[in-house]
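Q: Structures incoming, each one as structure tokens.
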Structure P
Amino acid sequence: MIKFTLTLWVCSFLGQNLCLPPIQSIILYDSWYECSRAAHKESLQILSKIGYKAVNDAKLGTRYVCKVSESI
């Protein structure tokens, strides 16, 4: 059965697109839809933890990828 793994990056979009090390989810998702929705939910949580001022000052945002992972 095909599963998807989620990887997120927190990046500054000030011009050079510098990103922190990737955050790999331990959850395997059953569909692209579920993985993509989880990416957006997780992004909101991460940016909220970083805080309004830091996100605005550094122009932070998230990137994500959902990759196919063959599960056993």
Structure Q
Amino acid sequence: MAARQRVTVQPSRDGGWDVVTPNGTTNHQTKQPAVEQGRQAAKAIDTPSQLVIKKQNGRIQTEHTYQADPKRYKG
């Protein structure tokens, strides 16, 4: 199974929000447009991918996995 490509939405140093993809980084003034672009970027990747959305303090808020989400097993 191929390793997942990660797309991250995180606060930037200038007060905006960065979308970090395997192809580079883009910046947005507010979080919502950054999350939308991150979601589109993660879904557009041809291999399994993961969208990680962080809070203003840098901690992970939520994660979404696209394509080939691994099955959950007990234990």
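Q: When distance in nm of label points 7 Å out along Cα→Cβ at positions 12 and 44 is calculated for each of the structures P, Q, which structure yields the highest value?
A: Working: P: 2.7; Q: 1.7.
Ranking P, Q on distance in nm of label points 7 Å out along Cα→Cβ at positions 12 and 44, first place is P.
Q: Given that relative contact order in percent (Cα under 8 Å, 6 or more apart), derived from a single structure, equals 51, which label among P, Q identifies that structure?
A: Values: P: 51; Q: 30.
Source structure for this number: P.
Q: Here helix-only ellipticity at 222 nm (-39500 (n - 2.57) for each DSSP H run of 4 or more, over all residues; to 500) was calculated and came to -11500; which of the structures P, Q was it taken from? Show your work: numbers first, answer last.
A: Working: P: -11500; Q: -6000.
This figure was derived from P.
Q: Also: Which of the displayed structures (P, Q) returns the greatest value of FRET efficiency 1/(1 + (r/R0)^6) of positions 4 and 20 (r between Cβ atoms, R0 = 25 Å, to 0.05) on calculation?
A: Working: P: 0.70; Q: 0.95.
Biggest value here belongs to Q.
Q: Same structure again: If Rg and Dmax of the Cα atoms in Å is calculated from each of P, Q, which structure is the one that comes out at 13.0, 43?
A: Numbers: P: 13.4, 44; Q: 13.0, 43.
Computed on structure Q.
Quick note: the coordinates plus some simple rules give every number you see, no bench work behind them. Bear in mind that the values here come from a model prediction, so they are computed numbers and not experimental data. Cβ atoms are built from the backbone, for glycine too; each structure is taken alone.
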